[in-house]
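These notes open a run of structures that come right after.
No value in this document is a laboratory result; all are computed from the given coordinates. Note that the structure is a prediction, hence the values are computed from the model and not measured. Cβ atoms are built from the backbone, for glycine too; each structure is taken alone.
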Structure 1
Amino acid sequence: MLKAEDYRVDLKEIDGLKVNITSYRIGSTYYCHIDNVDPGAVIARSEGESHEEVIQATMARAMERLKPKVR
């Protein structure tokens, strides 16, 4: 049975919004998701082969989704 290892939750701020960055590893795959602290909705998630790769990819997606829309 596979279980999550290297589980970690970090509180950060992206463009003035407090977010939780949750990362963990199952087998050889790393997973990460970023959610806003209140109400806890997921902003971005990704998976990859290394912890650094998955954090960078998820941060990039979150920043893209959180940047203001220009009309």
Structure 2
Amino acid sequence: MGKTIIEVRKNPNENNQSVLRRFSRRMQESSIIQKVKGSRYSERKASKLKIKKSALKRIRRRVEIEKLRKLGKIK
């Protein structure tokens, strides 16, 4: 995510609360907070090796279950 600079300067007859309110409004308009919150829990894709290993594990487990079914040890 690129850097975004938001600058709010205090006007001569303005109090601190209104400056803070203007800054908050600018932050919401720039949608920086939404982008950060959206990317907060994103997960990386699994690597090809990990996908292949899990597929082989599933196949082995399936073969083992079929073997036990034929022997009558599980229903």
Structure 3
Amino acid sequence: MTSYTAKYTKIRSGYMGQIVEWPEVVTEGSDIGECRMMLRDALLEMVAAYGQLGKEMPPGKALIEQMSVEVGNVGQSA
């Protein structure tokens, strides 16, 4: 069992989902639930395709960390 990291981004038509460690695995859904289901399906399809082709799959378990930064005063002199 390998864990991959899903990243969801709000877009005009709903949500875009992408696997961080495997950027080629990307999809969209009208809401977060649909996007999550479609992303899981896309990941399973990619795993199956790589298995059939004998290609090495990217390792999972990326570490994701939120970083906060104040951007209101960037580039202004003190």
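With helix-only ellipticity at 222 nm (-39500 (n - 2.57) for each DSSP H run of 4 or more, over all residues; to 500) coming out at -20500, pick the structure among 1, 2, 3 it was computed from. Answer by label: 2. Upon calculation of mean count of other Cβ atoms within 10 Å over residues 15-22 from the atomic coordinates, which of the structures 1, 2, 3 produces 14.1? Source structure: 1. Among candidates 1, 2, 3, the computation of log10 I(q)/I(0) by the Debye sum over Cα atoms at q = 0.13, 0.16, 0.25, 0.26 Å⁻¹ that gave -0.51, -0.68, -1.15, -1.19 used structure 3.
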